[in-house]
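Some structures to go through are shown next.
Read-outs: derived from the displayed coordinates by stated rules, not from any lab. Computed from a predicted model, the values in this text were never measured in an experiment. Cβ atoms are built from the backbone, for glycine too; each structure is taken alone.
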Structure 1
Amino acid sequence: MQSVFTPDRELVASRFSAAAGVYDCYAEHHRLIASEVLNIVNGINPQSVLELGCGTGILSLGLHRSFPEALKVFTDIAPGMVETCRRKIPLSDLVSHRIWDFERNHCDCQYGLVVSSCALQWLSNPASFVRKLSSLVVPGGVTIHAIPVRGMLGELEQSFSETGGSWNSLNYLSGADWDKLFIESGFSSVRGYSLDFTVYYHSPTDTLRAVRGIGASLSGHSGAPVVSPGALRKALDFYQSEFGDDSGSVPATYRIHFVAASGGFA
């Protein structure tokens, strides 16, 4: 059984901050996703770039190299992530870093490119934010996002479902839902597509360790049920038996929807 709830934003920020030092060790899928985002931005030439949810700077580094002459602002809700990104991409006349809750806090500036990778799934009100997002993009500018969607970590979801256990999940929208939100918010030329990125781990336990290692664990949030050791063991045993290969490795599929839209219609 799936338990969907709205995570506590302060706890999210705290856990991602605490994970900043080891995040890159568990972020193979983030590197693959960032590579796809950089393929999408190839060929555009913004004068300014805003990244929402920069994390440790995996995508940020690619943006910095792709747009060396552009003004770039890298933001994240987690102070530890911002500091880690700052060490990779030092402050300069063209680079700044901000601790910023992009859903709650207003921004008066507009940018030629507003981009994020695996950040918008944490929104408590996606429709409201996407409407606000249009005010961040200059007329004729572009906004590009990589968003985990329904079907994310499907092997783990199926393992809990088949064994009758409860598991915690964000309220993932579908790719079509995200496309619709961007269209209804006044963006033009909305183009969306979904891709599955499959990473192999040594065991189901390592899959969970990777989720926790990047700070994305949902346990402990208000409304999140406690998963008993017995239920967890049953789910992981199913995961291993159903999806494991001869070497014992198991896949974890990260389903990501990419949205690219022209904006500036606030």
Structure 2
Amino acid sequence: MSFVKTPQEIKDRVKKEQKLIFYEAETASVFWETSFNVVEKLLPKPLKPPKFPLATAFVGQWADTNFTYGYSESAIFIRAEYDGKFGNYCLAMHLDGPGRDMGQIYGRELWGFPKKLANIYYKYEGNVINGWSERHDTRNIELSIKLTGKPNAEDIDQKLQEVDALNPDARAFNFKRFPAPNGKGFDYKPWLTEVITQYRSEVIEVGEGNINLKSSVHDPWEEVEIIRILGGVYSKGTNTMVKGKILAQVEEKDFAPYAFINRDWF
């Protein structure tokens, strides 16, 4: 092994990074209706709010991956639209466990996910899943799902279909950027990116979801208002993140107000 890699080692690594695979991936997700005004405020252009203001949060764990050790993750998203296609815009994502450093680096540097390190708890016992994530003594999210086979809202399928949120090839929108070395602005104009996660679930169960959000100055999760909980979904299987792409370039001054979700605010 060496700090300097050979051309063949680089070629092999580049090939591997075209698909990041998560084995025995368990995810507990809760869906809710939020405020249209919240979505409109939090979405950077050129992303647009869909007609139905859908928010999603999850806590999960990946037993192993093809690029690092296993780790745990939590995240909060709002649904967005770009060029007629729907996807999740990630407002925050927390990581814990042995592989969390590489998970953070890959997610932030490849696609722009706003990843931070945190303490995460996840437990599936009986027919109940409990999970939370915590940073700086603030538990930003606590969720639970009772797997009864019945969601909180009877119209959950209709509402998720309205914004294409049942597609097993899930699209995520992020903005990839790096601050300039002198601390003023960015290295380049921020890029709106897209990455697809292929969910190939072996188990999918539905139930009654419950979620509590709490804000800190560093992680204002509570800003995503909970108007009506639609339900909870548990899935287990192999997930694959396939090669992403750049959709658009945005002006620095337009994106600047949204640029700090991946940093703490001391």
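Any idea which of 1, 2 comes out highest on mean count of other Cβ atoms within 10 Å over residues 48-55? Please list the in-between numbers first.
On the way: 1: 25.2; 2: 19.0.
Structure 1 comes out on top.
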Item checked: For distance in nm of label points 7 Å out along Cα→Cβ at positions 24 and 152 computed as 2.4, the structure of 1, 2 it came from -> 1
Check: Of structures 1, 2, which gives 23 when relative contact order in percent (Cα under 8 Å, 6 or more apart) is computed from the coordinates?
Finding: 2
Note to self: Ranked on mean count of other Cβ atoms within 10 Å over residues 120-127, which label among 1, 2 comes first with the largest value?
What the structure shows: 1
Next item on the list: Consider the structures 1, 2: one of them gives 18.9 for mean count of other Cβ atoms within 10 Å over residues 16-23 as calculated from the coordinates. Say which.
Entry: 1
Next item on the list: Using helix-only ellipticity at 222 nm (-39500 (n - 2.57) for each DSSP H run of 4 or more, over all residues; to 500) as the calculated read-out, with -11000 as its value, let me know the right label among 1, 2.
Entry: 1
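Using Cα extents along the principal axes in Å, for residues 112-183 alone as the calculated read-out, with 54, 33, 18 as its value, let me know the right label among 1, 2. Please list the in-between numbers first.
Working: 1: 51, 18, 17; 2: 54, 33, 18.
Of the structures listed, the value fits 2.
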